[in-house]
1. Tell me which structure, out of I, II, gives 35, 33, 18 once Cα extents along the principal axes in Å, for residues 41-112 alone is calculated.
2. Check the numbers for Rg/Rh (Cα atoms, Kirkwood Rh), for residues 97-152 alone across I, II and tell me which is largest.
3. Which of I, II yields 10.6 for mean projected area of the Cα convex hull in nm², as computed?
4. Matching task: -15000 is the computed value of helix-only ellipticity at 222 nm (-39500 (n - 2.57) for each DSSP H run of 4 or more, over all residues; to 500). Pick the structure from I, II.
Structure I
Amino acid sequence: MAVLRFPELSRTFDNESDIRDELAALGIDYECWSLDRVGTDASAAEVLSAYAVEIEEMKRRGGYVTADVIDVNPATPNLETMLARFDKEHTHDEDEVRFILAGRGIFFLHLGDKIASVEVGPGDMLRVPRGTTHWFTLCEDRRIRAIRWFQDTAGWTPHYTGSGIDQGYQPLCFGPAYLGPRAATGIRL
């Protein structure tokens with residue numbers, strides 16, 4: 001299950017209903033879905049078939065036209081180059097929707113004067129609405145497998161803000177140990 005943190009406010013939520021309520025107040029959708037339909041070695045086609053009802057419901061709710069399965073791990077060619085596209089603050093012209101099947105990652109959300117981090121893992125479904133300023137990184141195992149939804153068949157493109165705010169946070173996904181702004185911790189990358 002996810003962990004929601006507001007580092008500057010020293011607030012952490014690890015209860016499903018609290019996370020859902022806190023994120024909903026910020027315009028972000030969060031749900032927990034069952035993982036009992038497919039094994040960890042299921043093909044992308046098997047995953048899409050097993051979650052066909054949820055995929056179609058999400059398409060209906062959000063105007064998404066397609067869904068796929070992304071599977072990233074330490075052996076993925078050019079992994080660091082691919083991740084570098086998403087670990088800088090950016091927005092998209094469409095929603096970013098993920099249902100996590102395996103692995104862990106952190107969505108950092110820049111909402112007004114607040115930064116929230118949402119560490120997602122297996123069973124978490126998160127929808128970051130279009131135009132939301134955010135960035136994403138993987139946790140230490142460098143693994144994520146997720147169903148993704150798209151409103152445009154060409155996929156989405158990041159529009160970088162160039163603010164540099166993303167440089168002030170060090171993501172550590174070692175359970176509850178997110179350290180927040182580097183300036184407050186003295187930690188340097």
Structure II
Amino acid sequence: MPRIYLGIDQSYSGCAVVTYTPDTGGTDIQRFDFSVKKAGTGPQRLAHVHWTLREYFQAQRLSGTVGAIAFEGYAYGAKFKREELGELGGILRLALVQTWPPHLLHRVAPTSVKKFVTGSGVADKDKMLLAVYMRWQFEAPDHDTADAYTLARIAVALDAEVLAEPPELKFQQEVIEGIRNPKPARRKKAA
């Protein structure tokens with residue numbers, strides 16, 4: 001069975017998952033609609049998100065050998081809907097750990113996703129779409145899918161069992177090193 005890699009970009013209203021198979025160059029895109037209209041609100045919504053993701057992850061687990069999974073972490077500076085995003089992020093993580101062992105799962109900061117493809121952690125969404133196309137000739141239909149595809153490529157680079165060379169670009173090597181060996185969070189001093 002070929003090794004597959006998952007990249008997951010979650011937003012308030014949905015989730016983009018890209019499954020990438022380096023051996024064939026195959027890419028599968030899955031978009032989930034978690035809007036209030038589709039999924040409901042409160043606990044009903046969380047249950048819907050959990051069930052949907054858990055079923056999808058179980059199917060992926062059966063379809064091939066998963067080398068690594070990279071999912072986007074929180075944008076800690078974001079202010080809007082942060083509680084709902086926190087709940088949805090928690091449900092995503094729950095579904096992931098119920099399906100795969102923790103050593104396959106890698107949380108990637110949004111700035112690291114941007115840096116891996118553009119060289120800059122502050123690239124805007126349109127630059128990301130263009131950079132994904134220029135670097136890998138993958139035409140993402142939207143920003144979330146471009147992020148998910150980049151996360152899948154990060155997952156390939158993180159797979160310790162693959163006998164591949166590390167990424168050739170220094171900024172990509174820095175991203176991988178930062179994910180493998182995160183620096184402790186700095187605490188703000190009390191005033």
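Values quoted throughout were computed directly from the atomic coordinates according to the rules given, and no laboratory measurement underlies them. Just so it is clear, the structure is predicted and the values come from calculations on it, not from any experiment.
1. On the way: I: 35, 33, 18; II: 38, 32, 15.
So the calculation was done on I.
2. When Rg/Rh (Cα atoms, Kirkwood Rh), for residues 97-152 alone is computed for each of I, II, structure II gives the biggest number.
3. Working: I: 10.6; II: 12.0.
It traces back to I.
4. Working: I: -5000; II: -15000.
Checking each candidate, the match is II.
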